[in-house]
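Novice: Some structures are shown below for you to check.
All of the numbers you see were taken from the coordinates with simple rules; none came from a lab. Note that this is a predicted model, so its numbers are computed, not measured. Cβ atoms are built from the backbone, for glycine too; each structure is taken alone.
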Structure I
Amino acid sequence: MFGKKKNMPGGPSKERARIGKEVAARLAAHPRVQEAMVGAAQAYYHLDFLDPVQCDRLIRIIDGNRRPSTILSDREDYGFRTSESCDMDRYSADVAPIDTSIADLLGIPPAKGETIQGQRYAPGQQFRAHHDFFHENQKYWEDMKRSGGQRTWTAMIYLNNVEEGGATWFPQAGLRVAPRRGLLLAWNNMNPDGSPNTMTLHEGMPVVKGVKYVITKWFRENNWTIY
């Protein structure tokens with residue numbers, strides 16, 4: 001496929017490299033977007049991307065539809081992700097404008113975006129260190145190829161402030177982001193050559209006090225077929 005070593009998560013791709021370069025240039029040119037990470041990975045943030053009313057509406061949706069979170073892996077790990085999640089209705093009046101605005105900010109066609117996922121973290125809940133990209137040496141990769149291919153960019157929005165804990169931590173890249181209401185954080189899961197960037201390893205650190213609410217939207221290299 002890419003001539004990659006068996007233990008590598010994936011090889012280079014001209015298309016993914018193109019997407020990464022174009023999205024990064026668009027974000028860097030945006031007057032309200034700031035660069036969050038240099039060198040190890042491409043990451044950017046936008047303060048107050050959502051207003052308090054929008055955040056509260058999404059929190060209510062999450063609370064009304066939450067279920068135990070799952071992971072995509074070839075092995076089970078019951079303590080790896082302990083939060084609760086829900087899939088947002090991308091066509092609802094409360095979600096559709098936000099879904100479109102995220103895609104527009106990054107300049108990625110909406111058809112390449114997965115459904116927005118809402119997440120709730122109560123005290124003690126976490127999501128241990130993981131990558132958002134798909135490991136192409138895993139059994140699930142064949143299904144992922146059929147449903148749109150590799151994940152390129154991630155956009156995460158914090159819906160509330162958290163009294164203590166709950167930061168998003170990139171341990172290898174040296175970036176730690178505390179929850180802040182309305183803040184959008186976006187990063188490229190690929191290297192400049194379009195191969196998966198292992199430096200984007202990140203975790204949702206345990207909440208100590210309060211409850212953390214976020215939404216996450218992942219973009220694929222091709223159209224997401226469940227769109």
Structure II
Amino acid sequence: MSIAVERAAAPKAGFVTFGVLRVDGPGTAASLVRILTDEVGSWVRHTEGFISSRVHVSADGTTVINRGEWTSEAAYRTSFGTNPAGGVLHALGTRPGVLAATVFSGAPAEGAIEGPAAGERPGVVVVATRHLGGPESAHRLLDLLARSGEWKRDFPGLISVTPYLSEDGTEFVNYPMWVSEVAYSRWMADPRILEGQEELARLEVAPPQYVLCAVAAHVDAAARTEQKR
């Protein structure tokens with residue numbers, strides 16, 4: 001009799017958080033990256049329902065963003081939100097050098113786009129947060145994103161575009177990735193981007209937050225295996 005051990009397939013994210021920490025400079029940003037990586041690596045990755053954590057630092061070193069993926073909101077609340085081990089992570093917003101802390105929570109929305117560079121390592125990432133009037137505006141925004149996919153999915157250097165929406169439809173996060181700064185610059189220079197931004201602006205009730213950043217660390221859930229006889 002032999003026993004084979006296989007890695008279980010990674011589940012799809014049903015709940016996502018973006019923790020945004022505005023800081024006083026690159027030194028504080030680097031410290032936060034170490035703390036996030038250590039804490040997630042030591043205990044969060046072993047909790048039920050956790051999928052991954054990806055830590056980003058803005059190009060100017062003044063913002064740290066952690067994207068957490070979970071199978072469901074219930075798993076997030078139980079495994080992280082009320083976990084007594086989470087004291088360090090729950091208090092990140094009060095650490096010296098942290099100027100402001102906000103958290104977006106929601107779920108992946110329809111309209112994700114895979115580009116020709118899908119699967120490659122990201123060189124440039126944008127976290128764009130938009131503030132909407134509610135579900136109707138959110139529906140129109142997702143429709144605009146879906147229509148733009150007709151040309152975006154063939155754009156050289158694009159890895160993917162993933163939209164996220166809060167439960168009440170008032171916050172939207174767009175998460176595009178490119179292989180390099182060159183690919184990103186060409187994307188931003190395309191006149192169709194400006195046209196799309198003007199349409200999106202009509203749906204917003206407050207100015208958007210646009211953070212250009214790079215991936216500083218990524219931690220997946222601990223391997224979940226099953227035995228086969």
Structure III
Amino acid sequence: MTNSVRNTARLLGAGLRALLVLTVVCGVLYPLAVTGVAQGLFPHKANGSEIRSDGKVVGSELIGQRYDLPLKKGEETPAPDLRWFQPRPSNGLGTNTVNTQYQLLLSGATNRSGDNAELIQWVNDAKAAVVKDNSTAGHKVRPSDVPADAVTSSASGLDPHISPEYARLQVHRVAERNNLSVERVDQLVKDHTEVRILGFMGEPRVNVLKLNIALKELIERD
């Protein structure tokens with residue numbers, strides 16, 4: 001009986017010592033080491049890849065944001081603010097009118113198959129809206145001009161990028177709404193088009209938040 005109690009006490013003591021050591025190593029020392037290395041070598045990424053405008057953080061270059069008008073009475077979803085470049089469709093993006101409030105709502109895909117009737121209707125409605133919103137008096141957008149990312153959301157619903165094709169499709173509308181020349185807005189898109197990583201990974205892309213901050217600065221200069 002005495003040996004049994006002694007063995008139990010010894011095992012409990014060993015377990016507690018192991019718990020204490022592992023807690024210190026894995027719960028304190030390792031996180032501090034990783035945090036220190038990250039802050040020392042990659043401070044921008046370690047702090048959320050924050051983007052600043054006018055001296056304040058307006059978002060992250062890793063998470064998309066919407067640019068909508070205030071929700072009107074009777075509306076279920078706000079209308080897009082067509083002064084700005086628009087991101088991919090998504091129910092998961094918070095709002096940002098450069099920038100008064102940013103609130104992340106949700107993240108996730110539609111979980112609908114390619115032949116789902118509801119998804120097909122969403123895409124058709126989105127394409128019609130893109131054609132209507134981006135057609136101007138001197139520039140007519142055709143349905144065949146609309147790229148896939150203009151009418152479909154990403155798997156996470158939080159994609160911060162659009163394709164250069166979708167950005168260029170919006171140039172005439174953005175230029176007209178802000179009394180800018182098409183050439184200046186088109187150059188803005190070119191300047192903010194990111195190439196493939198290492199020349200072969202991924203696709204060319206445009207970060208919508210960075211592009212809209214540059215657009216805001218261009219408007220203010222004028």
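Novice: For mean projected area of the Cα convex hull in nm², which of I, II, III scores largest?
Specialist: Going through I, II, III one by one, mean projected area of the Cα convex hull in nm² is largest in III.
Novice: Also, quick follow-up: Name the one structure among I, II, III that log10 I(q)/I(0) by the Debye sum over Cα atoms at q = 0.17, 0.19 Å⁻¹, for residues 18-89 alone of -0.80, -0.89 was derived from.
Specialist: Going through each structure in turn, the value belongs to III.
Novice: Okay, next question. Starting from the value 15.2: which structure in I, II, III was mean count of other Cβ atoms within 10 Å over residues 50-57 calculated from?
Specialist: Answer for the origin of the read-out: I.
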